[in-house]
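Structures for review follow.
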Structure I
């Protein structure tokens, strides 16, 4: 099932949940780990994504490639695996 999700929606969710401190005007290529995402935030993020978008992320998804930027995270959510 395809899920609609944009980098902007991911940025909004990250701000709402307080998982990382994102400055105003941040774009989809922002480095979330440089912005303060740590292992605890990653675990919270995985739960939030499942609750909000119904997408389960597994251990293979807990990487910088998938979780490193709002754009890469939105792309993974849209895959909806």
Structure II
């Protein structure tokens, strides 16, 4: 099964060797058709230093700890999701 890759913005760098990435997706309401933005926060493992506000790509990985199941691949240039 292929690993999922998501794009999001780093919102916290307070943990050791991990960051929190905020991923937002647009969905259509099933009845009314209005676009709804949903957000989810993913803890992700990092190997190099990143700052709050950086756009990054994250990928699924085997569990690193109790909550960390994602790893940061690289920084995205451009800033669009």
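Observations
- Value 1.7, calculated as distance in nm of label points 7 Å out along Cα→Cβ at positions 13 and 61, assigned to which of I, II: II
- Comparison of I, II - label where distance in nm of label points 7 Å out along Cα→Cβ at positions 37 and 53 is highest: II
- Computing relative contact order in percent (Cα under 8 Å, 6 or more apart) across structures I, II gives 47 for structure I.
- Computing helix-only ellipticity at 222 nm (-39500 (n - 2.57) for each DSSP H run of 4 or more, over all residues; to 500) across structures I, II gives 0 for structure II.
- Here mean projected area of the Cα convex hull in nm² was derived from just one of the structures I, II, and that gives 4.5; the source is I.
Readers should treat all values here as calculations from the given coordinates under stated rules, not as data from a laboratory. Because the structure is predicted, anything quoted here is derived from the model rather than measured. Cβ atoms are built from the backbone, for glycine too; each structure is taken alone.
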